[in-house]
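Each in structure tokens, the structures are laid out below.
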Structure 1
Amino acid sequence: MLFNARSISSHSLTLEHSTPSSRARVLLQLTASISSLKVVWRKDHKLDQAIDNDKQWRLCARVVKEVLNEPGQVIPLRYLEKRRERMRLPIRITTFLARNPGLFDTYRDRIKPKTEPVPFIRPSSRLQQFLDDEKRINLENEPLIIAKACKLLMMSKDNVVSADKLVHVKREFGFPNDFLVNLVPKYPEYFRLVGCPGDGKSFLELVSWNPEFEKSVIQNRAEEEEKITGIMVRPSFNVKLPAGFVLRKEMREWVRDWMELPYISPYKDASQLDQASPEMEKRTVGVLHELLSLSLHKRIPVPILGKFCEEYRFSNAFSSAFTRHSGIFYMSLKGGIKTAMLREAYRNDELIDRDSLLEIKDKFVALLAEGHQQRAEQLRLQKQVIEKDMERMAKRDHELNNQEYDEEL
């Protein structure tokens, strides 16, 4: 089932051209329905698989990050082993290293001058090459990173966001680790950093409003379609329910009427909107859609979004919008964590709307694949050696048996 500006039936009520009385009736109906209408959550195996597909490289990335954060980017093997629980690593570090060759080099050194040498690990030459590629990709995409940061501030209340919260979501949006320290100071025309990140009281403020950044993905899509068709297109959400998903009649009617409400840009000031109004629901869905669109994988864990309730004027029950608007979003429960996903960005379990910063992930996955091929080759050679040893042993046993038989004769 697909709803958009053109697929709603012609007899549906269009608020822009309706009478004041009919407009009030629909708004009253929508307001009453926001809290009362429910949509049963339904598992989407293909979108869950999209999260599963990234499980291995994310696990490896956590271990790499742990080592890179150490002084000198080296760490004793036994110290890293003690951090397995924190890294959510289900296997021993030695097993991890064996399964992922090419990430680290192992060497022996002393922890203290008079102690015995113990195994240490450090980034391999191949991992160092990846880190150099990561810097290059971030530099090439610096305008995109700056635009994303400006957009996050432009959507927020008073155009201010906690610096510590931005650090917490840097992985979701593809911000480099040194974003606040090295990148923000390069653009004083856009940003002002107040306080010191890490103290819990620092903030990133927007200095100037850039009109180029104030159009949402939905607005840009409508403009592009208008250029192609020559027909004015009203900005609207693409709503595509998964196969076999059926809404109850009252919910279908609610969605139809809600879709007819004018689109409210997430960059528009929402301070005058009532939190319980249908317009605020429209604006909230617009902000959530834009945040997911700006993210690398078009998905963000719900607890992370929840940290920004104050900045983006979300209600405490904002997460219910993901199930209420199941044709726009999907809320995965994979891994015991609620993750909001943007349906339109995926085809089955494949991300079709790819962020250019995902080249970093592609490079890392290629590095892991190279190590896995190396391990497979090592196992193949080991298997050949074992098979040859077994052949020699069998041949020797055969010769001994023949020799014993000859002696008996």
Structure 2
Amino acid sequence: MENPMQKDNDFALAHVADSHRKGFWSMLVVMMGFTFFSASMWAGGKLGTGLGAWEFFLAVMTGNLLLGAYTALLAAIAARTGLSTHLLARYSFGEKGSFLPSFLLAVTQVGWFGVGVAMFALPVQKVTGWNLHLIILVSGMIMTFTAWFGMRALTVLSFVAVPAIAVLGFFSVGKAFTDFGGMEGWLGLVPAEPMTLFAAIGICVASFISGGTLTPDFTRFARSTKIAVITTLIAFFLGNSLMFLFGAVGAAFYQQADIADVLMQQGMIVWAMVILGLNIWTTNDNALYASGLGLSNITRWPKKILVLINGAVGTLMALYLYNNFVGWLSFLNTMLPAIGGVLIADYYMVRKASYERLEKSSFVTIRPVAVLAWTAGVLAARYIPGIAPLNSVVCAMAVYVAGTSMIAAFSPSTQPKSL
């Protein structure tokens, strides 16, 4: 009997059908819309007030190169298999073991959604004087409604939002340079409270490590591996770098880490509300979409219903999540990168870049070696000096490969094709 979930155009519990694969431009705007997020501008603002211009460029280029390499590896897996992050996790973590990464990733995406709603509502309330809770409620409902329609809505919205955000960002940077002496003025600024290069790179990577780990949820729709990898590299290396630049220039000159405050000082608050609203809208829809896929893997409920539930939860918790953003970023920095490390190690190093289709695979319930590798990655991010997300990914990969090799050596007869 045909699985009814296979009729779902978002393929929450199945391989993406060839008929629903997308070309370069559709994938590019979706991925750029995902990475064009105000939180990245906020993080860029932090770097702009803590680093000189050259140190900023070095930190952002290094951080986003690492992030781009990580996400490109995941993008290639998704394009070849047509599977989401959560379904890919069944091969490495086991059928019920995949609930662990699905839950962690879904919860963080609901959190990002709430942060985004508050980041839009607060400056609107400051300008208009409208009731803050009403703005949060209405904007959260609108964002949730469009996320209901899945990839089609994400594509259409991104085609509008991505160029608009880029125009506003470059205009803001240009105005800042005009008002404060151009690039020479930025080069001459000395941070009042400098941060270390390692800390800056860590912030850059952590700013989108949760989104990066969920890259397969979107790139599984790519028509080819080449399209998936190239659009992902552009989005995470170029797109995310632009967001950092837009936030950093304004923050360095105006000493405001919040891009909305910078735009207010530049006299562009009306356009800022419109464009920043589109900016947050695209990423929030991606976040809700991904969280719905994660919880669908756990509950087997339709993704659309879970999108509505997650949108309601994120909206109601928006102010709390916004006020605890730094703590949330720290959580992401330690809990999520190891998941991607396990997925990468399983596909490329253990399975030799070959997965059987879901319907032909017989999954174990839980694979302890994956849970152990994830735990090792979390501990590495927390306790090993250096760039925490990178430590987490590398450690998780090493432990996973070593663990599966030991199991195969001592119990070769227990290793079926699907592990």
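Here mean projected area of the Cα convex hull in nm² is compared for structures 1, 2. The highest value is that of 1. Looking across 1, 2, the calculation of semi-axes √(5λ) of the Cα gyration tensor in Å, for residues 172-339 alone that yields 30, 21, 16 traces back to 1. Of structures 1, 2, which gives 51 when percent of Cα pairs over 20 Å apart, for residues 68-131 alone is computed from the coordinates? This figure was derived from 2.
When helix-only ellipticity at 222 nm (-39500 (n - 2.57) for each DSSP H run of 4 or more, over all residues; to 500) is computed for each of 1, 2, the one that comes out at -15500 is 1. If relative contact order in percent (Cα under 8 Å, 6 or more apart) computes to 32, which of 1, 2 did it come from? The read-out was computed on structure 2.
With distance in nm of label points 7 Å out along Cα→Cβ at positions 52 and 348 derived from the coordinates and found to be 3.5, which of 1, 2 does the value describe? It must be structure 2, since only it matches.
Just so you know, all these numbers are worked out from the coordinates, no wet-lab data involved. Since we're looking at a predicted model, the values are computed, not measured. Cβ atoms are built from the backbone, for glycine too; each structure is taken alone.
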